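Have a look at these structures, which come just after this line.
Please treat every number below as a calculation from the coordinates, not as lab data. These numbers were taken from a predicted model, which means no experiment stands behind them. Cβ atoms are built from the backbone, for glycine too; each structure is taken alone.
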Structure I
Amino acid sequence: MSTIDARLTHGDADVGGGVRLHYVEAGEGPLVLLLHGFPEFWYSWRHQIGPLADAGFHVVAPDMRGYGLSSKPAGWRSYDTPLLAQDIARLAQSFGVERAHVVGHDWGAAVAYATAMFQPQAVERLAILNVPHNERMLAGLRTLSQLRKSWYMFFFQIPALPEWLLARDDFSFMKRALRSDSKTAFTDEDLERYVQAWAQPGALTGMINYYRAALRRNPGGALDSLQRIDAQTMVIWGMRDRHLGSELAEPSRAWVPNVRMEWIPEATHWVQHDAPARVNELLIDFLGGAGL
């Protein structure tokens, strides 16, 4: 058992609609929700949970719906962004609070943005790691350079084939993809834990359904539903991201007026793994922790 595992309590929260979210938690104080992205699970935050708990926060890292030990509702419509945002608001309520600090990476960051838009009463402060705001992402997908980087989003629209490819040879494609992005972020032990999460029944389809829902739900009118985010926001961006151009990092002040940008030049897309000490320092400072 690792040091972080020894500190954690596991639980499940009913967030409605027959969906239960598995989570790990540590610490006491203001609630901080850590939302992982694709293709991770709560373990994405293994370098952040302990330091944030030590800084005086009640840290909760869920497996998002479709992932790990959480519920995996059928059909891509079950992964529509407003539903994912509702999960996060109800997760906070399950701990007896109306508002939480919300931190997200990759798809978790997209859900964090959505929570601040569609469930603003649930968000105290918002921290975003290596995902563009919706407006910037849509603009990026109109360029050839970003389309080339985002090819997999369109491949994931094919039924069944993506699941087969990702699972074959003990998830070798996924393991290689993670290691090709960052040579140091994922140890052999880490990848073994990821495989256990990916192998959960229905997990691969649940994970991919985030992309299916995103592109199938009125993509031409995606900007119509955007709402201004008034929460204090910090964007942390690893500048060696091979999947998302750094020109997409900073949101428009029209949509996110209270934003602070923090750049980490040496980090890849997996910024919280590549530069954990710096990410932890930034998060504790921004969220008002006492651990500095």
Structure II
Amino acid sequence: MGNGARVNTPQILVDSVLHLVSLPDVYLRLQETIEDPSHSREQLAEIIAYDPALSARVLRVANSSYYSFPREIETVSSAVGLIGEIELRNMVLATIVIGAMTALDYSGIDIEEFWSHSLRCGITARLLARLKRGHDPEILFLAGVLHDLGILVIYQREAALAGAVTRQINEQHQLRDQAEREILGFDHAEVGALLARAWDLSDALSELIRCHHQYQLARGDQEAAMILALANQLTNAKTEAVEMSDISLTNLMEKLEIDESALAEVVEASEQQYEEIRSIIFEGP
């Protein structure tokens, strides 16, 4: 490791934040109910109804351009039926994680910019998955929103070393994951994947997070990992982030067989949806 300092392992870092950030009862109850084969839509709606702010968000999301339903959705039960149980659960999870992780103390990171990038990435990944077909758009949305969670864990538990990573990125024009591996001995993708597993999220989601910079490492759906990598690149280009991907946009476009005009439509739709979803998730009901 570049600075010779002793660094906690990725697992120790994750274990140290678990007592600060755990998934709340509303999500756990949703997940448990969905897994019960005898559950009803009304049961899910009742769980969400216990949290008025969450209910309001669900209805606002259901009536946004993100879904573009032809008529107004007036009840959570209707939203569950139209959006789908898994999609609803994922949107609830994204909202919960953003709120919980933002509540922690950080120094040296712009948390609003961080989530702006993450949400844009999730929306773009969802649109790309729909364009390519054969992939689950909602797990790619969630993977996009959560792909950089490991950065927050590192900043929260290893602030000085996180600062050293940022300086190396800026001074040597390095990729974030490369600078992290040099200084820490691991990268944020590994940390984020471990956190997803600690929260008992799906193996597919954890794998996407682990491979979002190196899709070649994916043990499962490598094309889904490529879609997430492309969404991440597009979002970095949009926000002019210091971190630039080591895999060119052109290379990924060719591998995924996506042309420039289709990509331009995805970027435009993503920005429209982002503005609306951002106001719902970040500003509340």
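Couple of notes before you dig in:
- Looking across I, II, the calculation of FRET efficiency 1/(1 + (r/R0)^6) of positions 36 and 116 (r between Cβ atoms, R0 = 41 Å, to 0.05) that yields 1.00 traces back to I.
- Test item: distance in nm of label points 7 Å out along Cα→Cβ at positions 68 and 180 calculated as 2.7, pick one of I, II: I
- Entry that produces -21500 once helix-only ellipticity at 222 nm (-39500 (n - 2.57) for each DSSP H run of 4 or more, over all residues; to 500) is calculated, selected from I, II: II
- Ranking I, II by mean count of other Cβ atoms within 10 Å over residues 84-91, the structure that comes out highest: I
- Comparison of I, II by distance in nm of label points 7 Å out along Cα→Cβ at positions 76 and 172 - largest value held by: II
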